[in-house]
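K.L.:
Take a look at the structures below.
No lab work stands behind these numbers, since they all come straight from the coordinates. All of these numbers come straight from a predicted model, not from anything done at the bench. Cβ atoms are built from the backbone, for glycine too; each structure is taken alone.
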Structure P
Amino acid sequence: MSTDQEKSEFRDYCRRWLEENRPPPTELPLPQAAYEVTYESHRNYLCDWQAKCYEAQLIATDVPAQYGGHGHDGFQSIASSEVLRAKVPYFINWIGLGMTAPTLLIHGTEEQKERFLPPIFSAEEIWCQGFSEPGAGSDLVSLQTSAVRDGDEWVINGSKVWTSLGALASWMLLLARTDKNDKYNGITYFLAPMDQEGVTVRPIHKMTGESGFNEVFLEDARVPDHLRVDEIGAGWKVAMSTLTSERGAAQGVGAVASSESPMAAVNQLIQLAKDTRRNGRRVWDDPVWRDRIVKIYERTEAMIQNGRRSRVEALNGGAMRLPLQGKLVGSEVRQELGEIALGILGMRSSLYVGDEHAEADGRWPLSYMNSYTGTISGGSSEIQRNILGERVLGLPKTK
């Protein structure tokens, strides 16, 4: 077990390294989060940055050395918090870091861990997630993409949707149905190569103008059996591990998908209220608006402290309550932040990215529209409430 002095020294090292190695800004500003990266120039810039952070031990900090990690004990949370504190660029391979790596560390074979984890950490291979389908989003168990055994390979047919980073990814976490007669035990989990005949990726253009999400069509695509994770029919069990990581119940190996910490956004909101004048006075001086801002400040601070508690198993509240709650609250806090900001801006909130008169280059309306991604992806807020109600509070399942 690492001592307090060793952890303090490592924190000092992280702060110093991040300050000394802060990369220059890109010519074209980065999107607000990693899931919206589409330009090759941004990809190259972010891959290079992630590789440097991995080499500096800020990624895979606690992962065993035989899998490409740095073999520390209890240092990853320190590294991740310092990355957020430094406001440096996010890590592009957030699905690989936050979902693939935790899943393989639990369910993967030795060969899979040794083959896939190092290039995930260094961003040599980008990952996407092939779970949701046009008819199976929140009701994931209804997925219909099929996998049929053909010797030592599986032939995959079907389609996936809302696939973040699909256009940039080398590999996909793929759920496919291997038994159409068994709803839960008929799903198998695969590591599927994207660069092959039979895989077609088409971007989905959102109302923001961005296209980080994609549709993926699989027509007689092939996956070798050694790239199957766990047993045939165990896909639902493995998928729950992946979703637990996505929903915030695992520390991962350093996944940082956004360069902005929650409290930094609140502080920017406070400054916006102080800088914006209405009827001759600052919005901040209006008690109604100040009350709304203080309440969102309190919710954000509570969320941050619960995040700290969630790293201590004895304080977790049972059934992973706090981590699961964190995804729900975090996504809704972000949405409320955007809503308050647009209210403060009033008519100016209609000025979007690229308008020379837009406040902060239109980041507030962009952030608000993008916030709906968080309340839907990884299990919608309604699904999250059902999980918390059933697994934590013991309420009966909804009809």
Structure Q
Amino acid sequence: MSLVAIGLNHHTAPVEIREQITFAPERIGDALLELRAKLSVPEATIVSTCNRTEIYCGMDTNQTAHLVSWLHDYHRAPRESFSPFLFTHYDRDAVHHLMRVCSGLDSLILGEPQILGQIKQAYRDAGDSGTVGKNLSLLFQSAFNVAKQVRTDTAVGASPVSVAFAAVTLAKQIFGELKNHTALLIGAGETIELAIQHLKASGIGNIIIANRTLSKAQALADQYQGTATTLGQIPGVLAQADITISSTASQLPILGKGAVEQALKARKHRPMAMIDIAVPRDIEPQVGDLSDVFLYTVDDLAEIIDRGMQARRQAAEKAEHIIDHQANSFMRKMRGLDAGTTIAELRAQAAELQRQTLENAMALLAKGESPEKALQYYAHTFTNKLLHTPSTQLRAASESGDQKVIQAARQLFNLKTDPDNSKN
């Protein structure tokens, strides 16, 4: 069995591709069970965020093509439509990739901390579905520990840079001072809360929070002195919003062109900044065709995000060394586990031979044989039985010319004499 990571992310695919292959949070459990049932994959975890959809598996590498086919079938996509954008990593490369992702080194925002929480949730979801075994458990726990070490030992997350920070920075570039402006936040997750914090720090005048569940919106509104509403009531408040930042897990757009047109009329065509950081997108792309609307997606924030990142890049160099070392250490540990299983089986086999031979030696004593004869029987019989199978396999290897087996045996049993020189 190998560790396999397959998927696409903001490095390999644009948002219009990424949004087609996301997994809704409430469907991940069923998707994992379907994956295991259809492909007989022993272990699997699905990570699905706005910037990445990645599947981590413990499986035979010859199943990779079947996994790609399942991914297309699950999303009812034409065969091979995602293939040009997919990456595949095996074993150490898969370990190295997950460690980088957990540490924020693979994120759109270098060093952003939100991804670690998202991956921990994906790991919990897989655990709840029963698709995490010893291999993925060891992998993810190791990746979490590495992420903690990177945060502790480097300054990769020190600067206030995130998608939410970039969105607010963009709004400030458009409007300048924010104290006389109103922001509409759609969603109530971690990214939206972070955006609210940056808006408040920037002196935003008013905040409206819209969410499918009113109680969640109200909780945020109470915390940050805002107003709460539901998604269905957005058309009634949209005209108030100079800035709209949206980040939900909806599989369908929440804001369409018609609703925004009506809001613009009510605003007498005062400009609106709309920043859609959701994948799939919350705001229909056609909204960007409207005059007086500045529509941006998560991919448009890359240039802003790149500013002020030099310090993080320098810290990331140290983090990369940590991850390289820890990935190598993990693979040694995995190989040790494989050896441990073999050693345990070998010891169990030897213990059974020992038990049987000792039982026979004790029977000789019970029949009146001398202790010396019983000991000789035990030593001779146990040695012969213990070495019988290895000797048979070595003879067969010699007859077939398989010198690798012969050399491996000499190394395994620490045989010092060179067989070629012993003939001289």
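K.L.:
One of P, Q was used to calculate Cα extents along the principal axes in Å, giving 76, 50, 49; which?
P.N.:
Values: P: 76, 50, 49; Q: 110, 43, 41.
Structure of origin is P.
K.L.:
Supply the structure label, taken from P, Q, corresponding to mean count of other Cβ atoms within 10 Å over residues 200-207 with the calculated value 13.1.
P.N.:
Computing mean count of other Cβ atoms within 10 Å over residues 200-207 on every structure in P, Q gives 13.1 only for P.
K.L.:
Comparing distance in nm of label points 7 Å out along Cα→Cβ at positions 224 and 312 across structures P, Q, which is largest?
P.N.:
Comparing P, Q, the top value of distance in nm of label points 7 Å out along Cα→Cβ at positions 224 and 312 belongs to P.
K.L.:
Moving to a separate point now. Tell me which structure, out of P, Q, gives 16.5 once mean count of other Cβ atoms within 10 Å over residues 128-135 is calculated.
P.N.:
Label of the originating structure: Q.
K.L.:
Still on this structure, please answer the following. Out of P, Q, choose the structure whose coordinates give mean count of other Cβ atoms within 10 Å over residues 72-79 equal to 19.1 when calculated.
P.N.:
Source structure for this number: P.
K.L.:
Consider the structures P, Q: one of them gives -17500 for helix-only ellipticity at 222 nm (-39500 (n - 2.57) for each DSSP H run of 4 or more, over all residues; to 500) as calculated from the coordinates. Say which.
P.N.:
This value belongs to structure Q.
K.L.:
If Rg and Dmax of the Cα atoms in Å, for residues 192-303 alone is calculated from each of P, Q, which structure is the one that comes out at 13.4, 36?
P.N.:
Q
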